[in-house]
1. Given a value of 29 for relative contact order in percent (Cα under 8 Å, 6 or more apart), point me to the structure among 1, 2 it was derived from.
2. Could you figure out which one of 1, 2 the value 0.05 for FRET efficiency 1/(1 + (r/R0)^6) of positions 50 and 258 (r between Cβ atoms, R0 = 35 Å, to 0.05) was computed from?
3. Given a value of -0.77, -0.98, -1.20 for log10 I(q)/I(0) by the Debye sum over Cα atoms at q = 0.12, 0.14, 0.16 Å⁻¹, calculated from one of 1, 2, which structure does it belong to?
4. I have 1.00 for FRET efficiency 1/(1 + (r/R0)^6) of positions 10 and 42 (r between Cβ atoms, R0 = 30 Å, to 0.05), calculated from one of the structures 1, 2. Which structure is it?
5. Quick check: 0.05 is what I get for FRET efficiency 1/(1 + (r/R0)^6) of positions 130 and 178 (r between Cβ atoms, R0 = 25 Å, to 0.05), calculated from one of 1, 2. Which structure matches?
6. Using the calculated result -13500 for helix-only ellipticity at 222 nm (-39500 (n - 2.57) for each DSSP H run of 4 or more, over all residues; to 500), pick out the matching structure from 1, 2.
Structure 1
Amino acid sequence: MRERLSAVLRNTAARLGGSLDAIAGAAAGSAGAAAERRATADSIEEVLLEADVGVAATERILAGIDAEGAAAGGPPLRERVQREMLRILSALPPSPPVAANPRVVLVVGVNGTGKTTTVAKLAALLRREGRQPLICAADTFRAAAIEQLAAWARRAGVDMVKARAGGDPAAIVYDAIDAARARGRDVVIVDTAGRLHTRSDLMAELDKIRRVASRAVAGAPHDVLLALDATVGQNGLVQARQFLERAGVNGIVLTKVDGTARGGIAVAIACELGLPIRYVGIGEALEDLLPFAPDAYVDALFTQSW
């Protein structure tokens, strides 16, 4: 996992690690006056913001490294920044255990985030882990989305329940849960229609899906995962806040990490939203969805892979 993450985050690592090392070298040659320490902090802030770490997380990191750096013989700058990032990412709760069978997972988000392919990749990942997933195609607004997901499901070797275009998404979810029970499947992964938080009709539809799922299985949906495109940076946080308020999101899937040179967005998400990142998408293949591990991710942000 570390090697694969390092490969896709190599551009971020080259910028982040190289810039911090340069700042540390310049600071070591200075007299240590207050003005020079302020200039060093400003330089670190600029580097972190360029990596999409975000304002709130950057302030926390600067406060943490200042406290550590005050001690004589403190650890190197790169190591101090790395530690603070890991503290932020590790402070979030893991996914709670769910006794319900089947476990119901909704995947939500706007169009273009890789939501539909994430559903198939998640099903393939769970299958490799020994689970028995079933995919529910509840995006009934786009016939192309249903066919796309059906093709991915076949590649993953996973059953799929679908409806005709224009059908009732909530009814499809109910049918999928029934089918999962009948076929001995222990996870239902629901692909929902891409939607903007400003579309009140689509958000109301999502509310209905959640209500119907809860009637079919106690506590469902057990996971509401928001697919966020890593390449859109801080704009993704705006989307996430709205979905958090309206859709009960309790986890993030960070997609297209391989397409960004600013992998620090994961730290911003953890700090500003308080939501755990459950998975990261690092490519287009079925195998390119990884469970999120804070230590591996932070290591990759600082490990240059050539």
Structure 2
Amino acid sequence: MPNVVSPSLRQLRYLVELRETGHFGRAAAALGVGQSTLSSGIAELERLIGMQLVERTQRSLRFTDVGEAFVVRARSVIDATSALTDFAIASAKPLTGTLRLGIIPTIAPFLLPRSLGAMRAEFPELELHVREMTSERGCADLYRGILDAVILALPYDCGKIDYVEIMQDPLSLATPRQGVSPLLDPQTLLLLEDGHCLNDHGLMGCGLPKARASAMVATSLHTLVELVEAGLGTTFLPQMAIDAGLIDGRQIDTTRLPSRADRTVVLAWRVGSGRENDMRALAQTIRNSLPHCNDR
């Protein structure tokens, strides 16, 4: 039987990332390698299997039909390898080693200050690597195996995930105190920039279309609070931000939105990762660190 050399996991990751981004430079940056390294790795993969997977021009690239089919199978191999690694880690000793955690910006500053210390105290052998990112990026990185888990707010279409609830987080309408009606006016509504699911939760809960309600947008809740206090409009605020003191001492009033606008904060992980017990233990530690969760 002739010797058959199998593609490496590294080469498969290069190919899948290139398909995800559609650009050699962006794929290389996402994987933390040089563009020439990624390009030569994929070229070597093509030589290894004797088929062209990617058609390259000076300005664009296109996956061949064989390349598209190969990517589907490569994803399955990567997922299976990640699941095997997760199983081995979970079997050896719960919550030890490295855990790569993503968290969205409208949760991170209000949850992490309390929960990080609790997680480190509860699991001293766990090395946490935490990155703040949007829901879209968090779900994509979870799917690709770049993250082990992500803390985000539902409802959000994150694909096939397992998750455990951390808490319910109601939303309120924040208005300047100087005689502004607490009724929601789409014309004065200030929102976060695109990519933040808090916008969708608030708009959906208020029966408003998923569209930009104002020409003025911000990158953080802290900026929105400054704009509201200056009388420039109104905005949605999550209860966890209010409880953390985001508007303490400010000339801002809040009115609770209907319960259908509530968001559910969850810890999510890949289906079949083999670390469900770890994730549930981690979520419980986070819950225990938050006073409003313990008061329920």
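1. 1
2. The read-out was computed on structure 2.
3. For log10 I(q)/I(0) by the Debye sum over Cα atoms at q = 0.12, 0.14, 0.16 Å⁻¹, the value -0.77, -0.98, -1.20 is produced by structure 1.
4. Clearly, the read-out refers to 2.
5. Computed on structure 2.
6. This figure was derived from 2.
Read-outs: derived from the displayed coordinates by stated rules, not from any lab. Keep in mind that this is a model prediction, so the values were computed, not measured. Cβ atoms are built from the backbone, for glycine too; each structure is taken alone.
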